[in-house]
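In what follows, structures are represented as structure tokens.
Every number in this text was worked out from the coordinates using simple rules, so none of it is lab data. Bear in mind the structure is a predicted one, so any value in this text is a computation, not a measurement. Cβ atoms are built from the backbone, for glycine too; each structure is taken alone.
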Structure I
Amino acid sequence: MPSMSDRALAQFIGEFIRHHRMEQNKTQDQLAAAAGISRSTLSLLERGEAVTLATLIQVLRVLDQLSVLNAFEVKQTISPLALAKQQRQKRQRARSKTGKEENKEGVNW
């Protein structure tokens with residue numbers, strides 16, 4: 001897909017929309033009405049013509065296909081350097097009390 005032209009990608013998206021509309025046995029009129037857009041706008045989208053991002057989102061929502069947008073999720077990653085620093089700050093072992101502290105506790109005055 002990275003080598004596809006913008007036009008080819010738009011057509012790819014249009015085919016996706018048409019496929020899922022047909023799979024759900026919806027007409028263009030039904031889907032357009034449910035998405036709050038005109039049938040001609042839906043037709044443009046299915047043919048790979050320019051439509052707004054909002055239109056695409058509305059149509060994906062009605063088709064219950066918003067999950068395709070999960071690919072755009074930004075996941076926080078930690079750099080190896082920051083991870084090493086974080087690991088260094090963790091306690092590695094328990095420390096016994098110093099001799100002075102032990103002596104103070106051992107004296108019953």
Structure II
Amino acid sequence: MAKKKRFNYIRKKLAAGTWFRVIITIISFGLLVACITASTLMGGQGPMYVGALGLTSVVFAVYAVFDMIPHVKDPEKNYIPARMAGFASGFILLIWMFLIVVGLIKFS
């Protein structure tokens with residue numbers, strides 16, 4: 001006799017720190033866009049604050065990627081938004097690495 005599937009209609013609660021990871025990822029992306037915009041408007045000769053914004057964006061993205069791996073995996077919690085934020089931060093890091101390599105190749 002086949003087992004019947006049991007559906008649980010109770011929504012799983014979000015894992016602790018999910019909204020913090022999502023907000024950090026959004027801030028990191030916003031800083032990336034601000035750096036690219038400022039550098040483009042200034043012809044690639046951005047002032048020191050552009051570098052500070054870029055470094056902050058990279059630090060936030062690295063934190064979100066490393067914080068994506070939960071310390072305790074609870075099957076009663078929903079980790080999907082936290083993982084999505086971590087993968088988005090990983091993509092932001094890839095963009096930063098690409099921009100740094102292009103900058104080093106062009107100006108070396």
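Values as computed for the structure displayed
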read-out: Winner on distance in nm of label points 7 Å out along Cα→Cβ at positions 67 and 83 once structures I, II are ranked, highest first; value: I
read-out: Parent structure of the calculated result -23500, given that helix-only ellipticity at 222 nm (-39500 (n - 2.57) for each DSSP H run of 4 or more, over all residues; to 500) is the read-out and I, II the choices; value: II
read-out: Comparison of I, II by mean count of other Cβ atoms within 10 Å over residues 19-26 - largest value held by; value: II
read-out: Label whose coordinates, when relative contact order in percent (Cα under 8 Å, 6 or more apart) is calculated, return 23 (choices I, II); value: I
read-out: Which entry (I, II) yields the derived value 51 for percent of Cα pairs over 20 Å apart; value: II
read-out: Which entry (I, II) yields the derived value 13.9 for mean count of other Cβ atoms within 10 Å over residues 11-18; value: II
